[in-house]
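Novice: Following are the structures in question.
Every read-out reported here was derived from the displayed coordinates using simple, explicitly stated rules and does not represent laboratory data. Note that the structure is a prediction, hence the values are computed from the model and not measured.
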Structure 1
Amino acid sequence: MFGVEVGLDSNGRKNRGGTLMEEVVEVFVKKSVFSNKDLEFLPQATPSKINTKWNYSVTFDKSARSFDFAVFNKKTKKLYLIETNFYNGGGSKLKAVCGEFKTLFNELKSQNIELIWVTDGDGWTTAKRPLEETFNNNNYVFNLEQLDKDILNEVFN
């Protein structure tokens, strides 16, 4: 029973950092959206929710995928999908995540959809090379400091 209790407790905290990161990024996204009458915002955006809200089709091999946020510019008809994560520690997961976001960016770019990846944390100090490769491939890879300097306003306008 002791092992089960420890396992459950550890797993219960598993994505606490990711959830907190989403909450922080949401503040910056809402600030940008609410300052521009042409922008609309959707949290936990699935392809079906996006289609229902904006009649915009997002084709993705994982139809059940939920993006952390979607922002739609009504004037330009441009869709931005935002993914966030935070890594306290390093490891092989960071390299895999970089590969995933490069692939996702390329797939969405072919549909004229912009992917914004917001990531931060000390974990990246051990995975600088994969992060640099993704940064050089994707249009928008940001950290919290850049969001604090209103970079999203530059992207959306």
Structure 2
Amino acid sequence: MSKRSYELARRLELGAVALDAFASSLTEFEWQSRVPGDGRKIGVVVHHVASVYPVEIELAQAVAKGKAVEGLTMDVINKMNADHAKKFDGVTKEETVELLKQNSSAAATAIRLFTDGELDEAAPVSLYANAILTCQFLLEDHAVRHSYHHLGRIRAALQDKTLARLTA
């Protein structure tokens, strides 16, 4: 295992643990609250993070083999997110936290298998206007960052709601 792949996997695990701990502490009211500007319920967003780890890893594995990522656009992602939100509107905290643990663990295991050469491999990625990106960049910008990104947005949303109630 390379030091780089180990560190990437460790950062993914730390983000997933932080999201897990925060999500586990939410009340049912908070779990059902919507993220402003996003519109999805907080619980659905946490489930989204948990459910897309396999896709994010699959994309990175393609780039690690020098294969272009084609057909992935923001429109595709937005549709995928909207479909997910509808399908999992009533998702429970328990099933979500379990999925987060399972999929983040599997993602970290997969990341640890990347060699330095694979992390350095680059290919065009349609989501970035076919810019030639490395496998490591794709991992960092998606699977590794994903839990941190949404955790920050969820915390901010709940803080805004708390402040709004206190000042009302």
Structure 3
Amino acid sequence: MFYGQVVRLLEKRGVSLDAIAEIVYALQKPYHEDLTVGQCRESVEHVLRKREVQHAIITGITLDMMAEEKKLPEPLQTILAIDEPLYGMDEILALGITNVYGSIGLTNFGYLDKRKPLVIGRLNRGSAGVHVFLDDLVAGIAAAASARIAHRLPDGERFEGDV
């Protein structure tokens, strides 16, 4: 429904689908030796076609943009401007994305939120603009796309002798 708008919003904020696909590839390559970045991008695109994911992205990016323009009421304006460490709504919004693909999405998100690899780290380190929500949204998208690959390409060989 809003797929094109969401992709344009992400790109306007400095996040390409390829950058998210690189994160997915790094997460899943150790488990799937034939995995390609193209498959990871396809998974990212699939996640972005979910309406609840689109809504989360639109909401978070809009709040980041409003904070940049100093258009939020206090104390929210200050909370976002300083990226208050105990403000957890950014993670909560992103967890809505990860939940689309089950508990592995949650564990992937926790890892990405802690490690902040690639574009997530760049956004978190305070590149131009307010990215309180965006860094977590990108982690949520990558975590969900990773979980989708894990579900679609199970690594069943290691369990063959267990039954």
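Novice: Consider the structures 1, 2, 3: one of them gives 21 for relative contact order in percent (Cα under 8 Å, 6 or more apart) as calculated from the coordinates. Say which.
Specialist: Working: 1: 21; 2: 39; 3: 31.
Going label by label, the one that fits is 1.
Novice: Same structure, new question: Given a value of -20500 for helix-only ellipticity at 222 nm (-39500 (n - 2.57) for each DSSP H run of 4 or more, over all residues; to 500), point me to the structure among 1, 2, 3 it was derived from.
Specialist: This value belongs to structure 3.
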